[in-house]
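Some structures to go through are shown next.
Bear in mind these aren't lab numbers, they're just calculated from the coordinates by the rules spelled out. Bear in mind the structure is a predicted one, so any value in this text is a computation, not a measurement. Cβ atoms are built from the backbone, for glycine too; each structure is taken alone.
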Structure P
Amino acid sequence: MSVADSSSNSRMPGFYRKSIQDRLSGLSETGLLSDDSISYLKDGGVLSTSVADLLSENVVSVQGLPLSVALNFTVNGIDRLIPMAVEEPSVVAAASFAAKMIRPSGGFCGEASASVMTAQIQLDGIDDPESAAKRIEEHRTSLLKVGDEAIPKMVARGGGCTDLEVRVLDLDLGLIVVHVYVDVGNAMGANMVDTVAEAVAPSIHELTGGQLGLRILSNLATRRLVNVTAKVTADEVGGKELLHAIYRASRFAELDPYRAVTHNKGIMNGIDAAAVALGQDWRAIEAGAHGYAAISGQIKPLAIWKLGEDECLHGKIELPMAVATVGGIKKVHPGVQAAFELLNISSAQELAVILGACGLASNLAALRALAGEGIQKGHMRLHGRKHANGNAQ
């Protein structure tokens, strides 16, 4: 089923009250899941140790996480069932609740830039770094060609090296860094970018002299950003007083780095849960997000909410999002394959927007809880079932 043909409805009232078997039956009825995926999920989604051994080193067993579905999401006009792998029940409940609040106003709208990653080549001990930087700039075309020759399959798919930038970091040490920007298409791109860095480095070294240093990607992918917006009314959040309290809580994060760190952690709750379910490098996503939040020299919130003239809250999130819909774990992990079937997307840009929506939803839910009854009441209510079961054992 293509994305354009998707008619699944992410509104499934009472889903959390149903048995696991009935939930799976409901998901099966969407037509999104293959027979193999349905069978895998019904069997408990247990990854075999033989597959696990392909994925990691020194494997002795498999450590499972609950695989859940966040509901109520409409993203760029299309309903999405979002898989989340996380041990914390409030993450899934909160994201679903926020998406339900946002849904009547049209859901989430977003866009992601091209999948451009950054290769870094470090050189130091250069006698005249500023002149060396100019020489590199003069050879931009030939250097990008060297990079493209190292990744011919990506070039054939329409990607490849797109730009080059040189920065002088320290005149006294003669330290410069060269950025080669690489469009990696629907891949996360780490291996390709590292290949480009190592391929281009010798040619750059010939131009500069000095000592060749690191040749590796940067996880601060400032040319691979996602932007997502949403609107929510006072009626949906629980009244004007709560609406204004959410705005003040968001403003607090803009003004105070201590609050901004926790504000951003709440955003990553939703992003990471979906990223893990979908087999993404959530560690790279985390590194890029927190680096971007601090790029000005002070930690800033990745998402903010403003009061509009229409007396609604308008939210926006922006962060780097290096994700993939091809390669990697997706080829061998049946749970990741099932998660992608549920999500029903075709590009890394679509995935980036959906993860951005998960972050914005998680942020709204957290701010509403903090500004209202406090975070603990609902949080501990969801924890109660888990602790009761643990004590019984």
Structure Q
Amino acid sequence: MIRSFGWITGDKRLCDYGPADALHYAQTLRKLPTEFRWGTPEAGAMSRPLQEVLVEVGAMVKKTPRSDRTYNRDLTIMARFSRELAKASWRPRFGKDLIVDFNEHTAKVQDDPTDPDRMPWTEEQLVCAFKAPIYTGGGGCSRRFKTGSDNKVWQDAAYWVPLLLAYTFMSREEACGLECSEIVFDVDTPFLIVKANMTKSKNGETAAGLKRRSRHRVIPLHPELLRLGFQRYVAAIEAEGHCMLFPELYRGDLKKRGGTRFYAGAGRYLLDYVDQNVPLLRTSSGKRADLHSMRTAGASFLEDSDAKQVYMDDILGHVREGTGPRKYCKAWFVKGGAAIIQKRLGLMCDATPNLTAHLTPAPLALLPLEERSRTGSYKECASRRKA
């Protein structure tokens, strides 16, 4: 994003930038559709003059405008950059106002409850996902959705990540980036911890992976995860010498890592399997429910339960609203963490239907590391279609 800012604004000296450059950058972002690809300064769009590229963009037949959330995300990234430069090159002479303030140009996002921008999974669709051959017995590498004479249940990210998404309401990146040490079994109520770690580190030096501070949280493990053998899997991965819970998603020789690797190798095929058997819900624009929609389903289950809003926020990792919940509600310290984790588990079990009652715990079986979480398609390769 920083490179794109330099390209759009003429790559000037830092001391020559001013408020107009933030406005120019924001206006240009609005002109670029989601189909646009930045490239690099050496190859692609950013290696050519901006005006020449904008003419080509204007002539594109298929153009999908950037959503307000995507637009705001890019400006937020640049706002962080501006705050860093405000300590040196963009340091204001007087006052504390930023010289180049990107936040001035963010859009106000207004959700329409009658037309959501993301649809959830239904209980029927979730049960369908866990009836796939991945969970009942299929082939090996690239044949996991196909049944045959050698039907077997293999355990890796393709098996466990959808279960974690359905029963813990984590995001895809949170589930894919877990470390073995973050899963705790030797307590009355087993739990996992969502926190910044080195697996999700961007530079290999600083722990990362939290979207915001409120995402650091403790989530109890649903009894179905334990019944299906999650503890045996974690122990097996530790015995192999890995600190990452799903090491195949972070192999050094792969360009795509973490949740992106999971989606490419397994997630998109699971979506196709469900969509062809129990069609997924779609928004008015035609976007079908995706993996993150499992988190939306979890929040919807909690909404239809007796869980208080403060518990919903803590389970989902949302920022508490209001002075009371933020400043004065400290039950974790008053009652103790063990009691609160047990309380959360009760709420989650009451809210979430049993999606895997039909599954029999399978013996632990691991493919070679390079073959894990590569499921192959269900029938036809429809997974590259937008909807």
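In terms of distance in nm of label points 7 Å out along Cα→Cβ at positions 92 and 196, the structure with the greatest value among P, Q is P.
For FRET efficiency 1/(1 + (r/R0)^6) of positions 180 and 252 (r between Cβ atoms, R0 = 35 Å, to 0.05), which of the structures P, Q scores highest?
The maximum falls on structure Q.
Using FRET efficiency 1/(1 + (r/R0)^6) of positions 244 and 348 (r between Cβ atoms, R0 = 25 Å, to 0.05) as the calculated read-out, with 0.50 as its value, let me know the right label among P, Q. Traced to structure Q.
Out of P, Q, which structure matches -10500 when helix-only ellipticity at 222 nm (-39500 (n - 2.57) for each DSSP H run of 4 or more, over all residues; to 500) is calculated? All intermediate terms of the calculation are to be shown ahead of the outcome.
On the way: P: -15000; Q: -10500.
Source structure for this number: Q.
Computing distance in nm of label points 7 Å out along Cα→Cβ at positions 20 and 68 across structures P, Q gives 2.9 for structure Q.
One of P, Q was used to compute distance in nm of label points 7 Å out along Cα→Cβ at positions 28 and 340, and the result was 2.4. Which label is that? The structure behind it is P. When distance in nm of label points 7 Å out along Cα→Cβ at positions 12 and 260 is calculated for each of the structures P, Q, the largest result comes from P.
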